[in-house]
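Listed below are the structures to be examined.
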Structure 1
Amino acid sequence: MPTVYTEVEVDVELHDFDTDDLIEELESRGRGFEVASQTGPELLTAIYLKRRLGQDYQRELDDLIYLGIGRIV
């Protein structure tokens, strides 16, 4: 039996998907979040140390927010 491929254009907006759908899709592509490898206290310690040294800690703060409430900032 022959195989037929069809191409379709669909207009969607990012806000049409909830956070869980986006995370599931990223994980299915092998692009999941590595935040799970760090615990809350580890992230807090990293933020504390970077803040004391005057370094940028935005990434760690974003990871902590995701870890705490499961939302991407």
Structure 2
Amino acid sequence: MATLEPMKPIYLPKRQGEVPDEDYDTGIVQNEENLNQNINRLYSAVTELQSENASLRSTVQTLRNLVGGS
């Protein structure tokens, strides 16, 4: 079964006047990386669940056929 890893925190910082542009940009880049990691983890989990579901459906259909069901 698919296991979900904890998601990375995503912060949407408001621009602060005293924060240097470089620091602000670095924070945005880190948030983008965290968001991409979160999306990749979720996509992997959904893909794994879809595969597992297809396998289970196939098994159920095979068992139904063995017992004469529809």
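We did not get these values from a lab; they are worked out from the coordinates using the rules stated. This structure is a prediction, so every number in the text was calculated from the model and none was measured. Cβ atoms are built from the backbone, for glycine too; each structure is taken alone.
Quick notes
- semi-axes √(5λ) of the Cα gyration tensor in Å derived as 37, 14, 11 - corresponding label from 1, 2: 1
- Largest in distance in nm of label points 7 Å out along Cα→Cβ at positions 11 and 51 among the labelled structures 1, 2 is structure 1.
- Entry that produces 24 once relative contact order in percent (Cα under 8 Å, 6 or more apart) is calculated, selected from 1, 2: 1
- With helix-only ellipticity at 222 nm (-39500 (n - 2.57) for each DSSP H run of 4 or more, over all residues; to 500) derived as -15000, matching label from 1, 2: 1
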